[in-house]
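**Student:** Read through the structures below before going on.
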Structure P
Amino acid sequence: MAKPLGQRLYDVKKALQEIEKELAAGGMEQEDLEDFKGVIDHVRLSVWALMTAGWSDEYQGLDSPRTKQVIARFRLHRGEDICRNALSDIEAGVIPADSPDLGQFYTTLQETAAVIARVTGGEDVG
């Protein structure tokens, strides 16, 4: 029999705290860190999809078209938040103009804007 949900959540929280300590000590390889991020993203998206579906029959697993739409909308909202925070960081000088990441971020924004323009027929979507 599975542990009660509260116990499993406690176990997950404890494991995450241990990983956080390991990260702070610099004891994690880049590949492991990317795997960790992927797992956290998967859990976050799954929970968000469940919450959005209202724990109803609407939730049909992560591969269902409806869930994929919900997750895509969530990504758009998160993307907007991230862009706004990055904009604030850039304007405040937290991210310097010579940051190697800034060029890739700019390229990704341009590519995203071009695709949005293409799929909307160049209409203003704002």
Structure Q
Amino acid sequence: MCIEQNLTETLTDGHEICCKVIPMGRDLTVCVSGGDLPHVGSVVMSVARPSLTGEGVSVTSSVINGMGHKDEYIARKFAEALAKEYNCTAVCACGIHIDGIVKSQLEEVSECCDRLLKKLVKRL
């Protein structure tokens, strides 16, 4: 399906968000991390399946969140998009921590991750 990929985006405040993809047969494992303290905050596993409408592909996802972590939003975005796009099982572990983060930075992190995901889909 693909070779290992490493992508990085830099936020306006200088923090980096990194995305690493490791192919596992026809499946994908993705790590998205960055900020002041990269970590594992949430893990999402998405499994492609036929859509319940009978048209196309959908996904079923399982989530593990670390206590107090809010990284599921990004992990789910990556796992579900990749599973659906490549009709595979995709796992994303995500942990982005920026000390004293404010709403505008949260929005920028989300936009940054959207760009990383788009780049990733083009490269695989």
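**Student:** Using helix-only ellipticity at 222 nm (-39500 (n - 2.57) for each DSSP H run of 4 or more, over all residues; to 500) as the calculated read-out, with -10000 as its value, let me know the right label among P, Q.
**Tutor:** Values: P: -25500; Q: -10000.
Value -10000 for helix-only ellipticity at 222 nm (-39500 (n - 2.57) for each DSSP H run of 4 or more, over all residues; to 500) corresponds to Q out of P, Q.
**Student:** I would also like to ask the following. Work out which structure the value 2.4 belongs to, where distance in nm of label points 7 Å out along Cα→Cβ at positions 77 and 101 was derived from one of P, Q.
**Tutor:** Numbers: P: 2.4; Q: 1.0.
Source structure for this number: P.
**Student:** Follow-up. With Kirkwood radius over Cα pairs in Å as the yardstick, tell me which of P, Q scores highest. Before the final figure, lay out the partial values.
**Tutor:** Working: P: 18.2; Q: 14.6.
Top value of Kirkwood radius over Cα pairs in Å, among P, Q, belongs to structure P.
**Student:** Here is a further query. If mean count of other Cβ atoms within 10 Å over residues 21-28 is computed to be 16.0, which of P, Q is the source? Before the final figure, lay out the partial values.
**Tutor:** Numbers: P: 10.6; Q: 16.0.
Attributed to the structure labelled Q.
**Student:** Once relative contact order in percent (Cα under 8 Å, 6 or more apart) is calculated for all of P, Q, which comes out largest?
**Tutor:** On the way: P: 9; Q: 29.
Checked P, Q; max of relative contact order in percent (Cα under 8 Å, 6 or more apart) sits with Q.
A short reminder: the numbers here are calculations on the coordinates, not readings from a lab. Predicted, not measured: the structure shown is a model, and the values here were computed from it. Cβ atoms are built from the backbone, for glycine too; each structure is taken alone.
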